[in-house]
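Structures are listed in the sections that come next.
We did not get these values from a lab; they are worked out from the coordinates using the rules stated. Keep in mind that this is a model prediction, so the values were computed, not measured. Cβ atoms are built from the backbone, for glycine too; each structure is taken alone.
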Structure I
Amino acid sequence: MTTTVGRRTTAADVARKAGVSPATVGFVLNRTKGQTISEETRARVLAAAQQLNYKPHQAARALRSGRNKIVLLVLPDWPLEHSLRTNLEVLTHALAAHGYVLVTFTPLPESTATPLWAILEPAVVIGYATFSKEDIADMKSLGITNIIPSPDATAAPASTDFASGPRLQAEHLLSLGHQRLGYACPPDPRLRDFIQERLQLVNRVCTEAGIPQPIVRQVNYQDDSGAAAAAEWREAGVTAVIAYNDETAADVIAGAVRSGIRVPEDLSVVGHDNSPLAERFMPSISSVAVDMERLGIYTAAIALHLAEGHPLPDPPSGTTTLVRRESAIPL
């Protein structure tokens, strides 16, 4: 039996082919408990569904069950770096293990598109930045109440020590005897707030230690800014540089080498994110490792707690560590 060209195969088609009622098809495919259906009938229904390439209509299924199996992640316009990629991969798999699909959405200021939560009506909406009051009101008007962070919270869920990486970078270099530091950051305007937050923490560590705040320079692999920054730091007596991430650390090292400055003998460098580049680079880059896998699993647990009442775990701790490699040595 075939269905009309262009028409979606329905449960009624499967029922006719298997010689059962549409209700029986629903019981088998939805694995409904409490139904006395023989194994022979169950196998016949599954075989008919496979032969007809039947795909359940997810919107209708959600309407019947009162629950959608979509988790919507609203991402700011951030570059997709190593840490974020890792986090998304883990979050995707953790939710999939419970039958949920992760969908990502990045609203842009200039866009007039309908927000994806209004189209999908997901079970949970996660934001990696705090939602505006207007967005919260819009979601609630659509009946979406499972929102992370909670409308009563002021920040997205994260480990309490998630932002401690810059402190670890600065304290590591201080422990090696370095007293005059530089700070290197990329020119990407999308990272401006992150850069400012990390730099403020580094400045605080320097103030606590009684040393000058770092000399800040932007470094871009597409020009000679890395070499120029390394020369300026060297002339100013800087002996170690804190880089925003590992890619920036690599740009600093490359610029230093082009300026005739040895790393780490003349200039120590420490990165952030512990990306594969940090281990592959020469010299290998000392870096802060952030356990984005545990953070992804924790975020999934919050979503499942809201959607299905799963137990809510404690926030992870100890998620940042400093990995020592070749790029930073004692003064």
Structure II
Amino acid sequence: MAKINYKMIKEIKEQPQVMEKIINKHIKGSEIVFDEFKKMARDLKKIKRFIFLGCGSSFHSAVYGNLVFEEITGLNCEVDFADEFNKRNPVVETQTVVIVLSQSGETKEVIKAIKTAKQKKTFVIGITNNKKSKIAKLVDVHIDQEAGKEVAVPATKTFSSQLLILFLLALFIRQDVKRGLKIINDVKKIPALIKKSLTDEKVIKKLAIEIKNKHKFIILGHKYNYPLALEGALKLKEAANVFAEGITTVEFDHGPKALLNKVELIKIDKRILEINKKKIITPFAPEAILPIVSVIPLQLLAFNLAIQKGINVDKPQNIKKIVK
């Protein structure tokens, strides 16, 4: 049987270069820069609250953004699905900024959320991988993810690029020079850390063979690892066509643990990813940066499990790359 050159694995392995591109754009010497806000430095200091919106993988990025912005800026933050934001009558005070995430820039629910926010005279920042998209044109400030074209339906490099941009943007808005200087060196190490994490591919391939007949998964993670648990579960659903759910570690004890003997449990604890009683250690990085690296083994697991099941990972059944 001829070997198929799947786009998903190619895009997983492109992530060090994508991170490098983002770092080169937004870090100049010892300073974090976003030229998109050149004329708005004073306005950034007036922000009192952030609302993060997205769908699918972009919602998981929004959950991460909510956590990292709250921790770094010290401001009130909220996260919601774009479609749920549209269905309620959200309270949006003055000095609130809405940050929308959409890899395609064409997600219909996100477009509607922007219009809802605009009706409330709210400032909207859009983070997409398409500078010519509808969302890029609708928002007040657009930030390009710099990930390059992503063909496979399961998002990989567009997810990690959103995480890095959100982290850098939080530092930029906080305008904490001392903290910025301390963390910049850690950020610059991300491409090398991802390359190191990619070397676990053979180990993960063996794990995928061991669990290829499993069909139900629960992934546990807390704090910054919770959005990873959500994203890992989505990748397993999309790519490997299995049931998977991401749950916070402690919340698992409040009901879902009843399923313990009926599911394969995957645990994410700090740098450790435990699958089938085997542990994969992610290279060291500060807590808020770690998810950008730790998502790699989850992506590799989803890809290799799909291959073991004979699934075309680039075009999974019933779903599309862009939901318009």
Task: Among I, II, structure where FRET efficiency 1/(1 + (r/R0)^6) of positions 181 and 221 (r between Cβ atoms, R0 = 25 Å, to 0.05) as derived comes to 0.25 - done: II
Open item on the list: As an exercise: P(r) over Cα pairs in 10 Å bins from 0, in percent, calculated from one structure in I, II, equals 5, 21, 23, 18, 14, 9, 6, 3, 0. Which structure is it?
Closed with: I
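One of I, II was used to compute Rg and Dmax of the Cα atoms in Å, for residues 77-228 alone, and the answer was 18.4, 54. Which one was it?
Details: I: 19.7, 57; II: 18.4, 54.
So the calculation was done on II.
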- [ ] Could you figure out which one of I, II the value 4.1 for distance in nm of label points 7 Å out along Cα→Cβ at positions 85 and 237 was computed from?
- [x] I
TODO: Please state which of the structures I, II yields 5.4 when distance in nm of label points 7 Å out along Cα→Cβ at positions 37 and 285 is computed from it.
DONE: I
- [ ] Give the label, chosen from I, II, of the structure having the highest value of relative contact order in percent (Cα under 8 Å, 6 or more apart).
- [x] II
